[in-house]
Structure formats: structure tokens, C-alpha cells
1. Out of I, II, which has the highest value for Cα Rg over 2.2 N^0.38 Å?
2. Out of I, II, which structure matches 27 when relative contact order in percent (Cα under 8 Å, 6 or more apart) is calculated?
3. Just checking, which of I, II has the largest value of distance in nm of label points 7 Å out along Cα→Cβ at positions 17 and 33?
4. Given a computed value of 0.6 for distance in nm of label points 7 Å out along Cα→Cβ at positions 9 and 25, which structure among I, II does it belong to?
5. Assuming -4500 is helix-only ellipticity at 222 nm (-39500 (n - 2.57) for each DSSP H run of 4 or more, over all residues; to 500) as calculated from a single structure, say which of I, II it is.
Structure I
Amino acid sequence: MLLTHPLIADAAVVGAPDDDGQEVPKAFVVTVAGAELDEDAVMAFVAKRVAPHKKVRQVAFIETVPKSSSGKILRKDLRAR
């Protein structure tokens, strides 16, 4: 769903711990070259389109999403960040 945003080139979502020890959705986002996008804009975009429990609570901007040679997202590498 994040990929439908015009300023997002690639994205991945993993579970990340929050302050309470719960696991919440964390988005790793690669923006289109030259795009100005902040965390609040990404969270608001997702919040309008998904159920409350699926809302992204954390956003991190990265250069590239790590993928295997077959094209699968390496979520374990993202969780290690």
C-alpha cells in the first residue's frame, strides 16, 4: 500500500518494539529522487487507508530496501537496524 504513494519508490514494513514492549508496524521507506517526504506524511497517508491496528507507528528513511537475489525483502536485515 505504501508503494501507491507517488513519492515512495520502494518500501517494506516489519514489526518493531515500542516503548511498552509491544510490537508495532515500522515502515522502511525509499523516496523518489529529490522528493521531500517526512514521517508524519507517511503515517497520515497510511492511516487514511487502513484499519487502526494496521497503522504505521514508526518510519525510517533508507537508501535501498535489502533484497535477496530472488527479489524477496530481507526483513531480518531491516529488524537488525
Structure II
Amino acid sequence: MVLDKKAIYKIPSIKTTHLLITNDPKVNMDRVLEYLHHKMVFADGSNKPWNIERWKQSCQKRNIPFVNLRTNGAYEIIL
């Protein structure tokens, strides 16, 4: 699932495992994670560094792996 500036994530019929955050959406990550239950979260380089850090902390509280693509670069996912 891609979460962008539109910040639309409450879609009842969708089941996703990975979340990509792009274009710096204004969201409360704790609420997003509580609603969606993702296995892994990614943030790309279009997001502000301080928002990435806040999202990372929210993921750490829930033991959800978080990947900062700005610093880590590309990440391969095998589905």
C-alpha cells in the first residue's frame, strides 16, 4: 500500500502487508499502524527527515520493521 499526501488509508476491504510512505503525508502513524496492521513500513526520500524519525519511533513501539530508503537505498522485496 502507498500512503501519500492524500493520506487515504481507511479502506475496509483492503488487506496489505507492506506500507510505503511517500510525499510527506500529514498522518498520525500510531493511528495508521493500529488500523492497518502492516508487517513492514518503508519511507522514501520525498519525506522530511524529522517525519521519518517520528514514523520510525512509532514502528519501533510496535516491533514493526521500518526501512528509511533515504539512508538505506533500494530494498528488495520477494513476494
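Coordinate-derived values only; no laboratory data. The model shown is predicted, which means the values in this text are computed figures rather than measured ones. Cβ atoms are built from the backbone, for glycine too; each structure is taken alone.
1. I
2. Only structure II yields this read-out.
3. I
4. On the way: I: 2.4; II: 0.6.
This value belongs to structure II.
5. It was calculated from structure I.
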